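Take a look at the structures below.
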Structure 1
Amino acid sequence: MGKAGWVVVQLSSRTLWLPEELADRLGLFAASVRVVGPTETLWERDALVPTGPWRRLQESGRPATGVTREFRADRDVALVRLPATVAQQSPEQQLASLGEVDHYLGVDDDIPGLPTLTIDPRSALLIGLHLDNWDRLPVGLRHASRNRASVNLGPVPRALLFVDLDITQGYPPDAVPDTEATRKRLMNADPPPAVLRLLVPPGWAYIAPTENLVHDGSSLSFRDGAVHASALGLFRPVRGTAEVAVVAVAL
């Protein structure tokens with residue numbers, strides 16, 4: 001794959017940054033989205049969940065090497081391997097190694113065997129694929145929202161689910177997108193966007209613009225739950241511009 005150090009996967013609404021060592025075993029899968037049925041009482045009404053089968057994505061065409069790119073914190077997603085010395089530090093220090101921590105969200109345990117993980121504390125129900133709204137910024141200012149970093153503390157892999165959809169399209173500049181409205185947009189999209197599953201091994205972290213990204217965590221393929229620590233702030237896999245290899249995938 002060349003000597004770029006980073007492979008950037010070009011999606012329709014954003015890019016995914018992967019360390020070059022992962023490029024030949026792309027841990028990225030795609031599936032469709034559906035609304036939960038009336039008997040699926042673990043989820044709130046109208047929640048969206050992935051529906052299989054999951055397809056491993058393959059590169060389409062030869063990569064473009066020697067391309068200079070800058071990571072867009074309001075749009076792009078990254079998977080980062082923490083150095084061994086950093087992985088031995090506290091969760092807060094691990095997150096700080098990825099950028100500027102503005103709000104530490106703490107440590108959580110995943111419930112094993114679930115396709116989505118986020119629970120509404122008011123109802124104790126899973127909310128499915130959703131949009132964060134910590135900053136509650138309107139569309140015209142949504143690019144200024146904080147992004148999120150989440151470190152997998154082990155002992156098993158976990159997965160980040162996200163939908164390849166630009167959530168700012170179709171809204172007036174002063175509108176504040178939310179999960180309910182985004183669900184309707186997603187289900188009415190033609191063609192429907194894919195939900196992607198990115199595997200996050202222990203000792204690795206993801207960086208994602210969760211205020212601009214329909215997403216959730218997943219533990220469906222794992223018998224045990226992972227422990228993870230998360231924070232909001234300004235996180236990037238690289239500072240400034242970097243030389244990367246750009247690849248496309250067939251969804």
Structure 2
Amino acid sequence: MLRLFSIFDTVDGEANAFSGIGEISTFVRFYGCNLRCWYCDSMKAVDGGKFDTLKVDECYDRIMEHNPRKLTITGGEPLMQGPMLVELLLELVVNVPYLKVSIETSGSMDFPKKLMLYPDNIRFVADFKPPSSGRREWDKDIKRLTTTLRPVDLVKFVFVKEDIPYIKRCIAGFVKQIPLLLPPKLAFSAVDPDKRSVEEIKEDFGYLKSEILPLLSPAYFNVIFYVQMHKILKLDEDKSDDGKRRTNLYKEE
């Protein structure tokens with residue numbers, strides 16, 4: 001069974017493998033995660049204990065109530081839903097051929113091969129987890145990311161300056177595969193932009209400019225620098241009185 005935490009319509013505040021930040025998207029948030037990152041902004045979908053248990057057809061119907069053109073599949077770690085998630089997404093893109101599906105994953109689990117066969121409709125956004133996140137098997141993740149992802153996919157680095165050496169090692173893994181395998185897009189964002197000063201964020205991007213950009217050949221790498229818009233605008237998901245989880249455009253402090 002699928003463990004669904006919420007479905008809601010909002011603005012995509014993160015870089016993704018389709019049109020980028022700011023696109024209206026239907027978020028499908030699944031419950032459960034194999035990691036415990038200190039900066040996670042969705043812990044209710046990790047340890048909250050509340051979720052709906054659904055069959056594939058029931059989850060399909062819930063999603064189609066939103067009449068989506070783009071889906072952001074997230075969590076938690078959505079790939080923990082296993083074969084039923086694959087079945088759900090394949091049914092969606094076959095029945096709705098214009099649908100774009102962006103799957104947000106930590107990159108700590110293998111990418112389902114069946115989903116990789118639909119590059120026009122289904123793309124992965126893998127959030128590389130360096131040691132600062134609490135992830136201890138980051139070296140295995142680098143191998144997975146650099147040998148599996150396609151040029152249409154995206155690897156996201158939400159970082160602090162202490163992560164720079166590990167980001168370099170991940171990029172070196174991509175460079176090693178060229179030209180046999182072309183790398184995915186790369187996106188970089190500073191951690192918690194809503195809790196830090198502009199000067200601190202500018203300092204982090206300064207490290208990227210001096211330490212990372214020289215490693216990235218423009219001929220092979222598509223690079224995005226961004227700030228997490230949903231945190232700056234305080235877009236927040238909430239549960240209404242009728243039991244259906246929706247999005248409050250502005251969170252009440």
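Readers should treat all values here as calculations from the given coordinates under stated rules, not as data from a laboratory. Note that the structure is a prediction, hence the values are computed from the model and not measured. Cβ atoms are built from the backbone, for glycine too; each structure is taken alone.
For the read-out FRET efficiency 1/(1 + (r/R0)^6) of positions 62 and 102 (r between Cβ atoms, R0 = 41 Å, to 0.05), a value of 0.55 was computed from one structure; give its label from 1, 2. Answer for the origin of the read-out: 1. In this comparison of 1, 2, the computed figure -2000 for helix-only ellipticity at 222 nm (-39500 (n - 2.57) for each DSSP H run of 4 or more, over all residues; to 500) is attributed to 1. If you work out FRET efficiency 1/(1 + (r/R0)^6) of positions 30 and 70 (r between Cβ atoms, R0 = 25 Å, to 0.05) for 1, 2, which one comes out largest? The maximum falls on structure 2.
Starting from the value 38: which structure in 1, 2 was percent of Cα pairs over 23 Å apart, for residues 78-205 alone calculated from? Only structure 2 yields this read-out.
Taking distance in nm of label points 7 Å out along Cα→Cβ at positions 14 and 190 as the criterion, the top structure among 1, 2 is 1, with the largest value. Across the set 1, 2, relative contact order in percent (Cα under 8 Å, 6 or more apart) reaches its highest value in structure 1. Rank structures 1, 2 by mean count of other Cβ atoms within 10 Å over residues 110-117 and report only the one at the top, that is, the highest. Biggest value here belongs to 1.
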